[in-house]
Each structure stands twice: as C-alpha cells, then as structure tokens.
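Asker: These are the structures in question, set out in turn.
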Structure 1
Amino acid sequence: MSAVELTLEVLRDLPCSGPVLVHADLMRARSFVGPVTSRQAMLAAQVEVLREACGSRPFWSPCFNYDFCKTGEVDLRSAKTQVGPLGEYLRTHSDFWRSTDPVFSICGDGRVIEDNTSSTIEAFGPLSGLAQLYSRGGAVLFYGAALSSATILHFAETLSGGPVYRYDKVFSGTMVTLDGVNRAIDYIYHVRPMGWSLDYDWTRIRNDLIDQNLIRQQTFRGEEVAMACVVADLVDYWVERLSDDPLYFLDSDTRAKVESLKLSRGQRVSRNEFEQAT
C-alpha cells in the first residue's frame, strides 16, 4: 500500500464528512514520502499525501502560538506556529487560511472558521475552532503523532462544565488580525494550577478508546503511524466519562493530589489558592 492508501484506510468509512484536523509528527511519518532534496520538499510531499487522503474533506492543522499568554500581544500575520512544521508550512501558503484566535488558531482549506468578533474569547468555548470542528462533523487524524497531542480533549473538559483540576484565567492584551486590525481582547483559558505538574493517563485513555471502537489505527512496516476518530463520538464519550468521574483523565499521582484538596462535587480549584490575582 502507498502512503496515501494507508492514510486513506484509517479515514475510510468514518461516519462524518467534515474537516479533518491533523496532528502530525512528520519524523515518525517520514517513511510515507520518498527521498527528498530539502526540508521544504519534504513538507510539500507530506501536505500532498494529507490533502489526497482527506479527499473532499477540508484539511485543518493546528497553528498554535502561546506567546500571547506571556506578552499580551500577538500579530496573526506573523506569529509562527509552535507545534510543529506542518502548521507553519500551511501558514505561509496563500491557499490556506488562518483562524482568528490569539493562541489556538488553526490553518486550513475549505470553509473558513467563523471569527469570534467579541472582545472576550474563550479558548475552548462555543465559538472556538475546536467547537466548530465538533459542530461541523469533523474528524481528528493523528499522522505519526501520539494521542497526547489531542487538544480536542480540552474542548471536552469545557463541555463537561470545566475541569475541576484547572482554573479559568483571563489573559488581556492586543491581537492584530490577518487584515491588520488591532483588537483589545480578554482571552479565557483554563490553566493548570501554578507550580503543579498535571498529568493525564494517556495509556488508559487510549486503551479505553480502542475498547469502545472509537479510534482507528494503521501501521506501516510494523509501526503505528496513523490513528483517526470522529470528533463528535470522541468528545461525547469523554463528556460522559467526565460526568461519571470528573477526574477520569488524570493519572494516579495527579488524581491523588486533586483528591487531597477535598473539593465538593462540581467545585473547581481556585486561582487564588495558587497565585495572586493580577
């Protein structure tokens, strides 16, 4: 089987026709393309594989940049992606758009993600790119990437009422849009408690998804190189699990740490307990 055929196989017959958000580890997927003469040629070849595999479905990629949370400033015309070369390659090509989000922007083709024109933007709220991936009947493809790259998990946490082990924090600043407009915004993002390590049990999470037939896997030369799932099925399952157990995602050490706080049902950790309000 060719690289395209293998990637198509994991996407084939998924009961959804919306955008495909691709989390990519191009080093692990390097065997999917032949010998190339340069980094740019390799990226172009990988994009060709992914576009062909997505077929008529829109092709999306994370174009995340976290600097706004540190500096209070971002210019979406020039802010580089900090989560791998695929999104950065797409950002610099005119046939891909970039969504208007100071941190979790997405690059893609097809119908553009609708802008949230409010002065208050929620990272994983109902107008976010991930929310629109969910509402448009999308899929997630892990192209050489591990399940731990699944940012959609944070959208599920938000839908469940907000993770009890994170608190909402407002980052205020200025965002320059792609058409050069300066916007003063407040960005709401649920963060881990300051000074804490907060770890998810990705092995158990992955095994549960396999047991529930919610994720498809593909191997190439004995190595798992692709996984895919329907976003709505994935998110709905996770929201259900969080309803039964708000600490479902956590590994045993982190769970014990949160349980030691003796939070009441539905209560979330407080920012005031971990950092001074500014």
Structure 2
Amino acid sequence: MVIFQGEVNSNEKCINMGTSNGTLCIALCIRNESCLLALMTNEDCFHCNYGKVSSVTRSGDSSKYIALKMDYRFPSLLKETDWWLLDIPQYFTRDGSCPSGTFHLKTCKDGWEMFRRDSIWYCLKVVYNQNPMNQSAAKLKCSNEQYGAKLSGLENMNETRFVAENVEREMISTDSASKRWDIWIDGERRPLCTSSSNVNKISDCKGINGFEFSDNTLKKHGGYDWSEGEPNGRGDIQNCVVMMITTEVNTKNGKKNGKLDDIQCDALKRGVLCGMEAQ
C-alpha cells in the first residue's frame, strides 16, 4: 500500500471502522478484498471500497492520511490512463516526493457494487420485479435498468456472497411470505448439452462446461457454486441458471442458500443479476 497525506472526494459511502489506530486501520483494509483505501484522521478510520470514491487528492494536510492499495491492475481503475508510465503513476514520483494533484477513479452507479475481474472493473446489481419473470424478461429488465447493463454471471465467490446476502436482506425487508427466491444468473446450455443423457456422459457437458455465457467478462467462472447433484439437466428442459436463496434454517430438499441450480428458461423468478463495466 502507498501511504500519503490526502483526502477523497467524499467519505459518505465509506465505512467508519470505529478506531483511531492507524496501524489497525490499514491492516483491516489489507485483509478486506473489497477495500480500496483507508482514510485516516486523528479521530477516525474510514474504509472506502472499490467504486465508492471517484477521486483522490494529494494534499499537505497532516491531519488526513490515505493508505491506498496499488498493484499491477491499479492503472485500469484510473480514468486517466496516460498518467501511467512503466506501471508507476506520475502522481507518485521515483524520488519519493508526491506533488499535489488529483486522480480520478472509475465508479459504479448508485445501487451497484464494484468487483475486480482481472484487469476489468465490473459493476453488479440484483434487480427485482414485483411480478416474477422468465429469463428472457430478466435480460430485458437488466437493459431497462441501466444503459449497457446485461444479465451477468459470477466470476468469483466474492460476487456469489454479495448476491446471496443482497437477496436475503431484500427478502427480510419485504417480509416475503415466500421462503425461497430464485435469481437469474447468466448461463444457457450449449445445444449439444440439452439432453440429460449427454450431461452425464460427455465431459464437455458436465458442470460449467455445458453452458454458454453472454457475459464476456467471465474468464474463470469461479462463482458458480452448484447445489449438490447439479446441474443435472433433468427432463431435457433445464437449460438456464438460477441462484437459490432461502430464509429457512434447514431445507428438506438439500438445496442450500446461495447455491446454483439449472432450471427451465421459462420458469418465473423474482430477480436477476445485472452487470456492466465500471465507467
């Protein structure tokens, strides 16, 4: 991390960590993969996650310090990529001096959460509909929610946890009578893999291999955490993907909270995971 005197455009969306210990403030940010920087004052420690601040300014104010995470992927977070030379920002000079200035960062729209997919910064939002919708309607819901948004997949388990926690909070806040909601996730079976017999016999049809994705930022698909025995292509009609969220402590059918399942694409579900690149 790089530590310097500075401030952010606003700490309104940052988290007050309830400590004035600078060392602890920095250590906690390092451990949290969502934390971009720690903002420290004489009295407070704030953690600002990726996408929650739009600019950082170097200042001479000795009462405010910033500890900023920087690695080889950090340049892709900057709006002004021409500030980088040989992977070192001109803002931070080789001789150790830090001239005053401001650099601007990519952000997500309000209500969206930012995640890093290698060198791509991606915004996710779970969008709900009062009337349950099939997968085609869910795709349209994403594009109507925000220009450029589309049905999204899950690149890592950090994204999977975000979706599961978001949906569970929504279920509780709406006092839903239903104890289970399903959320549309990107993924449609490849034509060769729509038969359940092929799902079990052909290696290219097993698990994640049997699906195609419209979300072209997916590379590792590390967030596709399937429920036990899934995806199984039962009935030769389960060609799309949902995440299952339940508020029940124990489920009789073995379906676990936040796990994925394959399902028919015309099934009616309450929400959809939408995504778009950060701007």
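Quick note: the coordinates plus some simple rules give every number you see, no bench work behind them. These numbers were taken from a predicted model, which means no experiment stands behind them. Cβ atoms are built from the backbone, for glycine too; each structure is taken alone.
Asker: When percent of Cα pairs over 20 Å apart, for residues 78-141 alone is computed for each of 1, 2, which one produces 27?
Answerer: 1
Asker: Taking helix-only ellipticity at 222 nm (-39500 (n - 2.57) for each DSSP H run of 4 or more, over all residues; to 500) from the coordinates of each of 1, 2, which one would give -8500?
Answerer: 1
Asker: Also, I was wondering about something else. Taking 1, 5, 11, 14, 15, 13, 11, 9, 8, 6, 4, 2, 1, 0 as the value of P(r) over Cα pairs in 5 Å bins from 0, in percent derived from one of the structures shown (1, 2), identify that structure.
Answerer: 2
Asker: For structures 1, 2, which has the highest computed value of distance in nm of label points 7 Å out along Cα→Cβ at positions 110 and 134?
Answerer: Numbers: 1: 1.8; 2: 3.5.
Max of distance in nm of label points 7 Å out along Cα→Cβ at positions 110 and 134: 2.
Asker: Upon calculation of distance in nm of label points 7 Å out along Cα→Cβ at positions 102 and 182 from the atomic coordinates, which of the structures 1, 2 produces 4.8?
Answerer: On the way: 1: 1.4; 2: 4.8.
Label of the source structure: 2.
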